[in-house]
Structure formats: C-alpha cells, structure tokens
Structure I
Amino acid sequence: MKNKPNMNTDKNNWFKLDLSAIVYPTLQRKDFSSVYRLSVVLKEDIQPDVLQKAVDIALKRFPTYKVAIRKGLFWRYLEPNNRPGPFVRPDIRNSCMPMPFKANNRYVIRFYYYENRISFESHHSLGDGTGGMCVLQTVTAVYLRLLGAKITNEYFVLNVDEAPDPQEFEDAYMRYANAKVCPPRPGEKTYRVRGTKEPFYTLNVIDGIMSVHEVAKVASQYDATITEYFNAVLLYALMQKQEADWHIKLKPIKIAMPVNLRRFFPSKTLRNFITMIYPAIDPRLGEYTFEEIVKQVHLYMQYYINEKFLRGDITTNAATQRNPLIRVVPLFIKDYVVRQFYTKVQDCNSSAGLTNMGALKVPDDMKPYIERFDIYMGQPFSSRTNCAIASFEDILTINFASSIIEADVERLFFRKLVQDGIHVKIESNRDMEEQ
C-alpha cells in the first residue's frame, strides 16, 4: 500500500485556475454562481453521521476540491482550505444555489442527503463533471465501506489510501493547445426562450426517468446515437416553442453541448477539460421535419467531434491566456472585459444547454447498492433551460433545470419522447399542474 496522501497543510501549495475555470468566478453575482450538482440514489436511506465521516476521509484524496478561491492582483487561484468542513446537510428544495466565496468556511463544494440520496455540488472553477463524479463516487464508496461493504477501487472510485497523481492537477488545456491556427468563432445571436423569471433562489427542476434500452432502440431507428437523438429532440422542442412565441422574425436555434476532451486527449486531470460545440438549425431557411433535424445533428457531430477540430478550439481559447500583455492586466479590468464579452456575445450564442455524461460505470461490487445517478447543470446564467443526461445500467435520467416559471420547452421535449414510444416517468420539485 502506498503512503497516505499529503493533506496539503502547507498554504504555499496553491493551484492556478485552469483555462476554463478562469471565466466562472468572473460571472459570479449575488444571485448566480456557476454550480453543478451530481447525485447518487442508493437503495437504503442515508446515515448522516456515517456520510460525514466518509466525506472527511475521502476529501483528503482531492486537494483541488478541498480549497478556497482567492483573489490576487492579476489572477485568482485556489488555496488549500483546512477549515472545519465541508459539513453534510439535509437537502434543500432549490439546489445549486449561489456560493459566496467567503461563506461556508470558504468551501465551494457542498454535500447534501435526503432519504436515500447523496448529492454533491461544486463550483465549476474546481473542475468539470468528470472530476466531480470521482469525488461523489469515491465518497459513496467510502460511505458503503464504513457500513461494512467491500468496494474495490475502479472507474470513478479512487484509492483514498494513495497520494494523488500529480497529473490530476494539471491544466490539460495548455498541454494540448498546440494547433498552428486559431479557428474563428461564429457569433450570431440565437433564439432565446422568453419566460417569467422566478424569484431569487428558486431553481425549477424536472426529471425524466426512462429505459436506456428503449431510448437506444428509438435512436437507432433514426440512425442516430442517443446523444444525437436527444440533441435533435431539444432542437425540435425549441423550434416549436419559437414558432408559438410572438416574434418579428425567426432566429437560429443552437444548443451548447460540452465535449469531454479526455476522450480525445489522454489526461488524468480532475479539473476542467471540456470544450463546447453547438448543434444548430436555422428556421429562417425553411421548415424542418424531425428527421431532417436528426440528420443535421448527426452530420454536425461527425464533422466537428474529432481531435483536429477540438485541438483548434482549445488553441483559440488558450491564445488570450498566453498573451503576455493580457497576463499583466489587473484582475478587475479582466473581469469587466470578460463579463461584458460573455453577457453580450457568448451567452447569446446558444438557446439551451445539453450535456450527456453517458453510461456511468461503478465497480461491480458497488452496483447492488445503487439505483441511479442524476446530474444537474445548475442555474442558467440567463433565462433559459439546461438539460443534463446520465445513465446507469438500464436507467437513463434527463434532468432539466431552469429559473423561469414556464415549462413549455420541457413539455414539448418529453412529449416527443412519448410520441416516439419511450415510457417516461416525470419527477419535479414543483407542481407541474400549475405550470
């Protein structure tokens, strides 16, 4: 057995924010933080005191999550946090609430429990869903071991008795941002859903639970993958919503979909390592059938999701960070410029968000204890809906999260699934009959 991991008691062991993480604190508002949630539903109710012990044990294995976000003159950074916590808490109705950097003993992660569910929330500055899933599954494995189960270390379950691999801390973007050209980015404004904004601290969640086998069968009938099929369904729902809305002219419809770059560029990083692609249709060109949308999404994915295009994309992202003049610009000026760019350009470049973590794997001896996983992209920066998908064994969950009252897009989305013969069970934190 290897030595116990370094507990990072030395405050000099700080971490630079990775290329993607730089943006997230800039967007921080009193009513908004870039927070996502991962949940595991077990088959027995949670024992809070045991869960707290599991968090205390497992979190030492993740130095980049046991941190506080600090501000310097030119940049922000992550500093080891040895304050008490984070403490597990009973779950709340409205998840992914803003995370003030000075609250919660400066932790920017949270652990919740409710009946048989364990939920982990993280500020996106620390890492993406892959890193977060390692934290959640490792905590869950330690929790089950404390209850007497024998769980092996495999897939997302890391060995808490080993020191972290230094490669888990790397900014993998900078290693692979080496294309010889920086491709330009399209920046046309897209259709945005108009709705009644919910009161502050309100997040509306709608979950759809279905069979992986049924979804795969339907997707294959359209000659599409599950991810392509769901992108097409969401585009179709947004198209119907735009047509029903009052409008002077139609606008393009785009979905912001993160791609896990670890699939194309070898990396063990537990930090952010994703980039965005934008499947789209343009209703100004004419009416689309659903079959046409599926085909267009399929061709788009085939064309853009490959090592060459993705390398070019991350090279474009890294170009600004590498500019020596920009690096010495004071942080408050960088914040202002980035915030303006994101608000006026980047956030207007998509109509909705969709992420699919795919089929989640756990060690074989852990499977009997788990019912399903849920993923929430969290509160959207502006009035729209986000959609997150994950599957475990034959259970696939689609989790929508929005900060507007109307649920028209979600209704149209699930209606199409039912029309295609997919049986869907709906759960929500609100009364759907009132929407």
Structure II
Amino acid sequence: MIDVRRIRTEFDEVHAALARRGGDVASEAAAVRELDEQLRVLVQRRDDLRAQVNQVSKDVGTLRRDGKVAEAEAKQAESRALGEQEKELAAASADLEGQIRDLLLRIPNLPHPDVPDGATDADNPVRRVVGYDEAAYAEHQRVPHWEIGERLGILDIERAVKISGSMFTMFRGQGATLSRALCQLALDNNADAFEEIRPPTLVLSSTLTATGQLPKFADDAYAIERDDLWAIPTAEVPLTSIGKDEILDEAALPLRFMAYSPCYRREAGSAGRDTRGLLRVHEFDKVEILAYTTPAQAPAMLDELVQRAERTIASLGLAYRVIEICTGDLGQSHHRSFDIEVYAPGVGQWLEVSSISWFSDYQARRANIRYRPEGEKGTQMIHTLNGSALAVPRVWAAIVETHHQPDGTVRIPEPLLPYMRGATSLG
C-alpha cells in the first residue's frame, strides 16, 4: 500500500499520479488525508491526557507520602476521570487508524512516470512483435487446440467437466507429459540465478492481503472459510511473503525465487468470455519468478524478468509480442507492468501468457519486508517484482496449434524433447 506519509507530505504528487489511473481512486487519497489530519489531532490530545494522567499519579503519590489523604483521593478521582477520557480518545484513534488502513488497502499503487497513459487495454502500446507473419500460417495450423487435443486423446475437457464442473480441464497421455515438460523447462531456464521454492498453495488471509489480492479481489479467489485459508491464484502470493516481518541486509539483495505451483482463479468477472478449451480455466500450472530488490536495483531487474520470459517463449517457436500496460489497465499493486502474448493460429488470437510487474514498495509495506542500507541506522522497504516464467494452458494451446502438422501430428519444440520420454511428436 502507499505510505501514508507521502499522502501527508506529497499530496499533490500522489493525487496527480492516482488521477492518471482514471476512475475515482484519487478521491480516496483525499479521504485518507482528511482522516489522517483528524487522527493526528486525536493522537495529540490522547498523548496530552496521558501526560496529565502520569503527572496526576505522581502528585497522588507525593500527597500520600505527605499524609494529605483527602487531597490525594481528590487527585486520584481526577486521575480516573482523565483516564476515562484518554481511553475514549484511544478508542477513537484506533477506529480512525482502522478506517485509514482500510482505505489504504484499496487505493492502488502509484504508476511509474514512464507508464503510458490510457484508459483500457485497448490503449496498451505494443513494444515489439517477434516471429509473427499472418500470411505464413497454413490451413492445418488454423485448427483450434481443443479439436486437435480431443482427436489425439491428449486433452479431455468433457471428463474434466464431469469431475469438477465448467472451466476445468484435464491433460492425458502425451498432453500431460507436455504440460509437465513446460514447467520443468521454465524451472531449468531460470535455475542459474533463482532459488527454487515449493511453497504452500493454501495461505492465510494476511498472505493474500500482502500482494494486493485482498480485500479488493476476494470474489476472484477460492476461500476455505473453515480454516481461514485461500487457494493461491499464483505462486507470487507465498513467495512475496517469504520475508514477511523481516529486516534483510542490503548485501543480500537482490534475492531471486522461483516456484512451480498449481494456481486457482474463480474468474468471477469472466463468465462467458473465452471459456472454450484452455483459454480461461479455474486451475492451471505455472512457474513464477520473483525478486526482492533495493529501489535502485528494481529497473534492471524488471528488464531481466521480461527478457527471461521472452527467451523461453521464443525458444518454443511461438510468435509473440510484448505489450506495456497503460495507466488505466494497471493492476491494483502494479507500479509498471509488461505482458507477453503469444499468437495462437487455431483460435486466431493473441493470448496473454506472462505478466511481468514491478510493485515498488507497495507489497513490501503490506508484508513489512525491509532492508537495512549499508552504513545507515534506519531501514527501508524493499521493492518486489515478479513474472510468469511460463503459464501452461495458453502456451500448451499455442504449441499444439502452431506446430500442428499436415498429417495431424504435433511437432514437439526442441527445448522440450529432453522431458518428453523420447517422443518427438504428439500423435
């Protein structure tokens, strides 16, 4: 969340940055400023009363030592009255603090100055396109992956729906092997610099709050209410909280983590949209890469994460493009963000397969992750960044469509061959 001190001391800058996002979010910062001013008045009055209570208590002790019992009892009554006022002010202060925190949890991050202005995803500029030639796709590549998968027996949506309901899928045989191979490739491609983690996939509400999913996006998550646990929408959630409530040494930064995990998304706002095949599903496998950095290290780390995700997609022989997310389309926690989309010729669509984001100190402030700069006594919040090294469903779909052959088989991209148990094609 945003540091309330910035709203207090740099309000015009904060208000202008939030206004770039559109909507009514800038007004929420004004509400925080007003409540913060009220809070500071209450806190001062509370602290003054506490000082009076302490002084009166000392006077009571002095009077009793001097044998002035009646005066001591009068002072004691005064102390109790002041104490009751102090408790009322403390309760009012706590209530205001809660209101401020609730607002701060809902106010989105400030966009980086270089983020392009725009209102919707239609305004997201394409930064580069690699390997795409619309005319180069043959007729046999224009078959949707769900038809290819069903014919080859590698994708069984009908039985997945029977087991779990709509928007669930099931890979079979070589389709399941391909899914696993994609995850292993993504892990191996980043093992040179990232520590592999196998985190829990059920997390506390506080853990989901740290990354910005709660409270705003509760309807898109799967809750296990009996145990106050949530199924993670991405491994970003547990990875971000590895350093929760810790102070790191600057020399240890940057820290890099990667994790394979299943991911669960209710997609509550997406009913009826792109629900065929693997385009939008409730459960999927993904490899996430995430970093803790100092503010100075963050821009270079953002570039590195984009390049790593790009290299993996390019190695699979897929046409792709890199899009920068405009202010009006930025996620709640995002400071700056890029998407990688692959072209799937069978469905004739660009499919988002990776989102790489810099969160500044927005998540770290929620999770209380700090570092101690060398040579300084105080601490600062770290910056967090993350990206999808590879999300299986849409990449799987794009591979099956792009590499579909005239004889009905699917050629397996060379980087995946070591993981395919000797198979060079599907079918």
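Every number here is computed from the coordinates shown, using simple stated rules; none is lab data. Since we're looking at a predicted model, the values are computed, not measured. Cβ atoms are built from the backbone, for glycine too; each structure is taken alone.
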If mean count of other Cβ atoms within 10 Å over residues 52-59 is calculated from each of I, II, which structure is the one that comes out at 15.1? II
With helix-only ellipticity at 222 nm (-39500 (n - 2.57) for each DSSP H run of 4 or more, over all residues; to 500) derived as -13000, matching label from I, II: II
Going by relative contact order in percent (Cα under 8 Å, 6 or more apart), which of structures I, II comes out largest? I
When mean count of other Cβ atoms within 10 Å over residues 76-83 is compared over structures I, II, which one is greatest? I
In terms of distance in nm of label points 7 Å out along Cα→Cβ at positions 84 and 388, which of structures I, II is highest? II
Can you say which of I, II returns 6.0 when distance in nm of label points 7 Å out along Cα→Cβ at positions 340 and 364 is computed? I
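Comparing structures I, II by percent of Cα pairs over 28 Å apart, which one has the largest value? Mind dumping the intermediate values first?
On the way: I: 49; II: 57.
Largest one: structure II.
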